[in-house]
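Scrolling down, you'll hit the structures one after another.
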Structure P
Amino acid sequence: MAHRPERQVLQRAEAIAPQLIEIRRAIHRHPELGFEEYFTSRLVSQVLTAEGIPHRVGVGRTGVVADIGAGRPVIALRADMDALPINERTGLPFASEVPGVMHACGHDAHTAALLGAAKLLKEMELPAGTVRLIFQPAEETADEEGKSGADRMVEDGAMDGVDAVIGLHNVVDRPPGTVLVSPGPILAATDMFEVIIHGRASHGAYPHRGVDAIVLAAQVVNAIQSIIARRIDPMEVGVITVGTIAGGRKANIIADRVELTGTIRTFDGVVRQKILEGLEHACRLATLQDGNYELRISRGHPATVNDPGMCRLVRRVARELGLRVEEEKPSPVSEDFSLYSSMVPGVYFLVGAGRPEDGPPRQAHTATYDLDERFLPIAAAMLAETARQYLLEAAKKPQGRKKSS
């Protein structure tokens with residue numbers, strides 16, 4: 001098929017929008033938690049088979065990987081597929097049929113959009129190279145070894161030979177037709193921590209005979225709250241939150257054990273290390289009053305950092321498609337897409353999916369979340385056209401794309 005001008009890519013995407021809506025709603029009715037995406041991966045495989053696109057199933061346990069084209073360079077497009085443990089209350093005619101599980105973050109739409117991109121790419125006359133489609137499980141969770149879907153996909157070779165990677169997410173506080181993208185850190189690194197404060201139990205009437213773990217924990221929590229204020233440059237960004245605290249067995253017993261759990265969010269590696277060191281210092285306060293502590297830190301994925309060159313490409317494509325381009329502000333949420341973009345130049349951008357005419361947006365990770373399905377053809381066109389233009393640019397530079405400075 002002859003090359004289509006950029007605007008015709010969006011027109012073609014709009015023409016297949018009914019198919020994408022049907023796919024999205026089928027996935028929405030059958031939401032699946034991380035590493036349980038059996039229905040979704042079967043549906044993805046069926047669509048790819050119908051399009052004549054070779055693919056592998058069972059990648060990263062329940063993921064799917066497909067290649068369109070052949071040879072280098074390889075540009076990867078990624079969509080996440082998992083749902084959340086939320087009981088849906090949208091009242092939609094295609095609402096979840098699985099009690100307690102819901103697509104409350106739009107991964108159903110992301111999957112449908114990537115399948116739409118596959119359909120568009122299959123019709124295009126592509127330059128030399130490969131477009132790899134990564135349908136990833138378990139973005140929202142981790143398995144028994146603490147590994148997310150991105151970890152498992154990488155282990156199973158999903159990123160082998162990849163030269164660049166693109167991901168996107170819907171955003172419900174912007175209308176369809178809006179693309180938000182910026183270079184640099186845009187999503188935070190996330191680390192989790194658990195602290196166990198050890199004291200010595202005694203009768204509540206004789207506190208001097210014990211070591212009160214609750215009092216020690218209170219001092220540790222206060223010290224944790226001062227880490228950002230007194231250890232981190234005020235021009236830098238970081239968050240440390242104590243989310244749970246539990247201890248004590250009875251009103252008249254001095255507690256001998258208190259457990260704390262929390263999360264750390266950072267955009268910079270140096271800030272991240274300073275906060276972790278500050279957490280250790282805060283916990284040591286327990287030892288100054290005859291107590292002790294255990295600190296366990298579960299390091300998550302790094303911050304998502306957008307490559308400047310890839311950002312310029314996305315901006316150009318969005319404008320050529322007639323879309324509105326805005327700056328993407330850094331967010332303290334995290335995404336395991338960062339694992340991919342830490343390996344090769346990558347870009348993670350947002351596509352408007354809100355309905356301002358319906359009032360306040362139905363926010364993600366809530367029981368009433370929903371999006372405007374006009375997102376689907378726009379996201380599909382953005383993915384397909386950005387991949388095509390990446391290959392076109394690479395054809396002019398046979399050495400391939402390197403990390404932009």
Structure Q
Amino acid sequence: MKLISQYKGLNKNFYIMTFTVLINCAGSFVSVFLSLYLTIMLGFNTAYTGLIVSIYTLLHIPGSLIGGKLADACGRKVTMVVSQIIMGVCFILAGFILYSEFVLIVLFIANFCDGITDPARSALEVDMTTPQDRQVAFSLLYQAFNIGFAIGPLLAGMLFYSHPQWLFWGNGIALITSILAVTLFVPDYRPKIIPNSPDTINNSGENAVEGSIVKVLLSRPQLLLFSVGVFFVAFSYKQISFVLPIQLNTMFGADGVRIYGIVAAINAFSVIILNPVILNISKKNNILKNILFAILLYAIAFSFLGFANIPWHFFLLTLLYTIGEILLNNNSKAYQNNNTPVNFRGRFNAILPLYKTSGTMIAPIIGGIILSRYSYIVLWILSGSLSLITYFIYLHIYKKYESK
């Protein structure tokens with residue numbers, strides 16, 4: 001009961017936001033099976049499918065930048081509600097033109113709107129929290145995210161061949177249902193802004209400031225350094241889904257698929273089971289210390305994945321990096337937002353995640369080059385080394401900005 005009760009005491013509207021995350025993720029059918037839909041249903045070849053998926057993904061970036069600006073200028077809630085409704089309508093429309101190439105235009109608009117929605121949602125979630133309860137709050141969101149995505153692919157897999165239109169209709173209905181809950185029950189928590197006032201909020205790192213986005217970012221070098229580390233870690237973590245399946249297939253042949261399935265299951269179930277436990281142990285610690293420990297676990301696990309040669313090695317290392325993953329997800333957004341001016345929350349929650357997106361996008365490209373010229377051992381050593389570099393970057397941040 002203690003593990004559950006630790007999630008009590010948050011802003012009551014934050015629980016509604018958590019519910020919307022659960023619904024959105026449980027209904028996230030299209031993104032999971034987009035590549036298969038394009039190749040099987042529309043008959044595209046793999047090269048063209050890759051191009052479409054890349055365009056679909058890239059459109060999220062300008063949407064996010066626009067959404068961040070709108071969230072700060074017009075309000076978090078109105079930006080989130082309008083963009084998510086448009087996104088939901090697009091998916092419903094897509095279900096009626098399932099086998100037409102015009103569906104691509106609708107899908108592109110949908111993901112562009114998803115980009116607009118994300119920073120507005122993130123800023124609204126942060127507005128409902130305080131620095132003292134953000135680890136708990138983001139842990140709860142992370143739990144909802146993982147439970148939702150455990151349900152979504154399962155449902156989508158059952159619908160793909162029998163009722164493919166419901167991949168789109170279900171996704172659209174989930175989006176509109178969840179945003180109606182926000183529309184009806186969640187007020188816009190846009191904080192009162194008094195630039196440069198020490199009394200704006202209860203954390204000096206969040207005090208409202210004046211100036212351009214570039215000037216404000218440069219005034220927070222710890223956030224820029226932190227984001228460089230985010231890029232390195234995203235690159236390294238992406239290799240789990242890119243190189244690990246190839247590695248297991250090379251080492252164990254046909255049995256490699258089964259082993260990778262076990263690895264994925266260990267990761268998924270460990271996150272859901274261990275998240276409350278790890279939160280209970282770490283929530284009173286300094287946030288950056290938690291992140292440092294998480295990055296150290298990544299560095300160890302990724303480095304040793306290059307030398308693992310029997311299944312249980314992979315299972316043990318998966319558990320190790322999963323603990324790091326939980327700690328990182330519970331603390332990284334808290335650190336970022338604890339150092340983000342309240343009147344720049346939307347824009348910072350649009351720009352800073354681009355470091356993670358960039359690391360994730362470039363990882364398969366560089367990983368593929370390394371695999372073709374060298375081996376997965378070299379790639380894992382690189383991933384472990386980048387994580388170790390990140391550890392020392394964050395240690396520098398801690399010593400310079402946190403341990404005064």
Structure R
Amino acid sequence: MSFVFKNKDKLLIAGIILLACNLRSPITGVGSLISYIMNDLHLSGSISGLITTVPLIAFAVVSPFAGKLAIRFGTGKTLTVSLLILAAGIALRSAGGTPAFFCGTAVIGIGIAFGNVLLPSIVKSAFPSKVGVLTGVYTTSIALSAGLSSGVSIPIASGNPFGWRGALAVWLILAIAAILLWLHLWGYRVVSSSTQAPVRFSSMFKSPIAWNVAIYMGVQSLLFYSFVAWLPAILQSKGVSPDTAGYFASVYQWIGIPASFAIPMLAGRMKGQRLLAGVISGIYAAGLFLFLLEDSYFALLLGVLLCGFCTGACLSLSMCLMGLRTSSAAQTAALSGISQSFGYALAAVSPALLGTLYDRTASWTMPIIFLLAMTVVLFLSGIFAGRQRTISFATEPAPSVNPEI
């Protein structure tokens with residue numbers, strides 16, 4: 001592999017970090033402000049659940065096209081335009097009423113989708129000997145910025161005359177900063193020269209191993225975005241103040257960072273990952289039981305810590321399983337595509353479903369029970385996906401022209 005701007009590694013790393021900081025922060029702050037938004041826009045719980053669902057649908061729809069557009073126009077141009085789309089979405093979301101809010105949210109999802117897809121290919125191409133380090137850097141940037149967004153949204157909303165609109169619009173500053181930096185990388189292009197044969201996606205769908213990994217990825221995504229959408233509201237229903245609920249939401253994001261580094265190293269040293277997957281699922285369930293059975297400040301904080309830790313652990317383990325359960329880079333790419341598409345689709349359903357359950361019961365008990373049931377699915381899929389075996393099936397003939405990314 002090669003890349004164009006070989007003498008601009010520091011600039012490229014800065015671009016990677018700043019881009020990563022824009023991939024979750026425009027979304028995660030919404031959860032902290034959900035009560036304000038619902039009251040101001042007169043939204044029901046089920047409609048409010050769509051706030052998180054809309055960008056996830058955009059991820060699932062746009063992601064397959066991101067690589068093709070980068071091949072045609074160049075990675076630098078594609079990402080710069082995607083950041084402009086993101087900035088436009090942030091501005092639109094805070095500019096008007098309910099239609100503008102949801103349209104802006106959809107546009108934000110479109111802009112973010114490109115970074116989700118293209119960042120890993122940039123790291124692998126530009127820094128092939130430091131993939132682990134750079135992946136850790138940008139995933140940490142994502143987690144830190146997501147946690148910061150959750151934590152500061154309430155104070156910013158309380159301290160500016162525009163309320164929640166101003167708190168969400170503040171992330172336009174971060175998007176503009178990324179745009180200005182990526183304009184210097186406008187001509188950046190990722191080039192690869194691989195002769196590996198691609199995998200038939202129809203064969204991947206027939207593999208039980210692939211389905212186990214995809215279900216594990218999907219359920220962990222469902223749990224994460226459910227918490228992003230409703231954790232502050234659940235905490236507030238138990239007597240936690242809005243400011244403290246926002247801080248707890250930040251802790252939920254940040255506490256998973258150590259796990260995201262440690263779990264892949266631990267999983268790679270194990271012959272199978274069934275025990276690891278089972279323990280993580282058990283801890284996740286314990287955290288949810290605290291939300292279900294306890295109202296004390298300490299118990300709720302402990303539940304946040306346990307579930308937040310498991311969020312980072314599950315995501316990193318699911319990404320690790322994609323490599324451990326495959327025998328070639330082509331298989332890994334195919335499994336990753338299927339798993340992430342399935343994950344976003346599954347995660348897109350959950351926030352609205354939980355909102356509907358809350359509307360019908362006027363309580364968070366049933367939504368939490370639903371999430372507990374999902375930890376059972378997480379446990380079973382993790383046990384099967386953690387077996388020491390790899391996918392085995394035929395591949396398609398290698399293409400005559402190498403793709404750019």
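State the single structure among P, Q, R that was used to calculate distance in nm of label points 7 Å out along Cα→Cβ at positions 43 and 339, giving 3.1. If you can, show how the numbers build up before the last one.
On the way: P: 2.4; Q: 5.4; R: 3.1.
Attributed to the structure labelled R.
In terms of distance in nm of label points 7 Å out along Cα→Cβ at positions 123 and 371, the structure with the greatest value among P, Q, R is Q.
Quick note: the coordinates plus some simple rules give every number you see, no bench work behind them. Remember, it's a predicted structure, so these values are computed and weren't measured experimentally. Cβ atoms are built from the backbone, for glycine too; each structure is taken alone.
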